[in-house]
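Listed after this line are the structures, all set down as structure tokens.
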Structure 1
Amino acid sequence: MYYQDYLQLDKILGAQEPESDRQGQPAHDEMLFIVIHQAYELWFRQLLFETDSVISILGRPTLNDNSPELQTIVHRLARCATILKVLVHQIDIMETMTPMDFLDFRDKLRPASGFQSWQFKLLEAKLGLKYEHRYGQEYYLSQLRGPEIDRIRSAEREPSLLQLLNSWLERMPFPPGDLAAPFWADYRGRYQESLNDVEKGNLAYYDAVLGGSGREAARSLSPAACRAALFIMLYRGYPLLQLPFQMLHQLLEIDEQLSTWRFRHMSMVHRMIGTRTGTGGSTGKDYLGAALQRHHLFKEIAALTSFLIERGRLPPLNPEMERRLGFSAH
């Protein structure tokens with residue numbers, strides 16, 4: 001095996017063909033623009049590969065929480081979060097191009113646009129962003145080709161990572177069924193006592209998120225799943241809950257890095273083109289700003305921090321629960 005053949009470098013290094021060169025008006029920074037966007041698409045390819053593997057494990061009829069499977073999920077989610085950090089830092093390189101440098105070739109790109117990145121839309125769908133929660137639905141798939149639309153629509157019909165997370169959390173056996181009601185009644189009282197006068201309204205929010213057993217259409221996580229996630233956060237120091245907590249933590253990290261990337265992208269676009277429209281016809285900065293506000297994937301997990309209380313106020317666990325949460329003595 002030869003290095004160049006293995007990596008198919010002839011294909012990769014021959015894939016940069018600036019449009020400004022083809023038109024006989026060379027623009028130096030178009031090469032940088034192409035390389036950065038090709039690198040983005042390669043990283044999207046890897047993110048999809050990792051996400052698919054996590055979905056395949058979580059989608060099994062049973063997930064053995066006391067096996068390497070959960071560690072594998074946490075490890076691959078952590079890799080996704082790290083890749084997203086790289087995507088954020090690539091904007092630093094892009095910003096070495098000035099607005100005037102961009103104008104040298106920008107009009108030659110129309111109507112091509114990053115909005116046509118079907119891989120990114122596919123990733124969002126697989127992670128759990130529903131069509132009804134998207135901003136700019138009228139433009140969402142309008143500029144893509146038929147096979148690309150079919151792949152995204154197919155992914156939207158399959159269980160997403162967020163849906164599989166909900167099912168996994170609902171199966172969490174802690175607190176055990178016979179102890180769940182007394183535990184949550186105790187915890188609610190302790191939470192209420194922890195609120196100051198300004199925060200008293202949080203109790204109604206607590207009841208809406210954690211109360212009952214059904215699921216409203218607008219929610220991604222059921223009350224049962226939210227209770228399980230909160231329990232994991234509260235008692236993450238116990239060995240059995242360490243990996244579940246790390247899974248939730250990595251999902252929040254992925255969401256934060258995606259939001260950071262959206263913000264940096266929006267800021268860069270504003271710096272480059274001001275209030276002008278994007279090459280694909282979007283409203284540019286305004287569209288990106290609205291998507292930043294709307295496209296949070298795991299916001300219901302993040303919202304659970306509103307219901308945390310200090311360690312010293314936590315309900316003590318009975319010996320049987322502590323035994324189940326610790327390492328086996330056998």
Structure 2
Amino acid sequence: MRVAFLGVGHWHAGMHAKGVVEAGAQITGVWDPDPDAVAGFIAAHGGTPRSDAAAALDDRPDLVVALGRGPEAASRLGWLIEQDIPVLADKPIGLSHDDVAPLVEAALQRDRFVAVALVNRIAGVVDAMGDAGRCAHVYFRIINGPPRRYRDWGVPWMLDARQSGGGALRNLGVHGIDAFLALAGEQAVRVEHAAFHSIFGEAVEDYGCVVLRAADGLVGLVEAGYTHPDTGGTYEFRVNAERVAMADTGTRVITTPDRATGAAAYVPSSRRYSAFMADTLARVADGRPPCVSLGAFARATDLVDRAYRLAPG
């Protein structure tokens with residue numbers, strides 16, 4: 001299969017490219033407003049430079065990876081939806097739910113394939129829970145390195161809410177909110193509490209904490225931060241239910257009253273972008289819907305917006 005890339009100045013571009021190569025697919029047209037970003041990407045991953053976004057589609061790729069700053073990414077995705085080519089988009093997409101909702105409607109009206117790279121869904125952390133019974137509470141924590149890393153990666157705009165839509169909660173916490181929504185299903189979810197903090201003096205928060213509650217009482221605590229002191233970080237996802245507890249802190253452990261075991265289908269965090277790409281390509285080839293739809297992303301984005309309104313700053 002052939003994959004084009006639009007917006008390779010994004011810090012996740014290389015992760016997606018690695019996934020394309022590992023899946024045995026071919027990188028074709030490559031474009032970004034910054035020619036240096038294109039040159040660096042092609043030197044590392046291959047592909048053919050294109051003069052503009054439209055030219056990158058000349059080879060009629062099977063999938064387009066769409067990346068970029070929030071406002072331009074939303075505009076570009078709207079254009080791609082009109083082209084009738086499957087898309088794998090990465091965040092940020094717009095600045096808020098108001099930017100994403102029209103894209104969801106357009107994709108639904110045209111029956112387009114639009115996946116969003118909320119890659120923790122591919123980990124398989126919940127699939128092996130089986131008949132867990134009623135879920136009681138969910139905890140998701142992702143704390144990455146300090147915000148200066150975005151300057152080091154050449155994407156300082158991530159620290160400007162006018163380009164990124166927010167800080168750690170918008171960028172990282174959306175993964176945890178999406179995980180909670182996947183467990184909650186279609187029931188209503190509200191934001192009960194939100195708190196933010198910044199120790200680095202950036203214009204966006206470097207820590208956010210949100211408490212969610214579903215209509216059936218399920219409680220979720222989501223923490224996201226840029227507060228790890230170096231380029232490392234911590235990741236933790238836990239679910240407690242009537243008959244099963246699941247923990248993912250680098251390995252997956254399922255605990256029941258009579259056993260505790262790591263499940264075989266687990267995908268570690270270091271492999272999730274590649275696994276998500278392989279899954280997306282397979283779904284495009286088979287005509288199946290995406291693992292994480294644009295509608296699912298919009299729903300999580302709406303809760304991020306509500307959290308910011310509840311406790312601004």
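General remarks:
- For helix-only ellipticity at 222 nm (-39500 (n - 2.57) for each DSSP H run of 4 or more, over all residues; to 500) computed as -19500, the structure of 1, 2 it came from: 1
- When distance in nm of label points 7 Å out along Cα→Cβ at positions 125 and 157 is worked out for each of 1, 2, structure 2 gives the greatest result.
- At a computed 2.3 (distance in nm of label points 7 Å out along Cα→Cβ at positions 149 and 221), which of 1, 2: 2
- Percent of Cα pairs over 27 Å apart - structure with the largest value, from 1, 2: 1
Bear in mind these aren't lab numbers, they're just calculated from the coordinates by the rules spelled out. Quantities reported herein were computed from a predicted structural model and do not represent experimental measurements. Cβ atoms are built from the backbone, for glycine too; each structure is taken alone.
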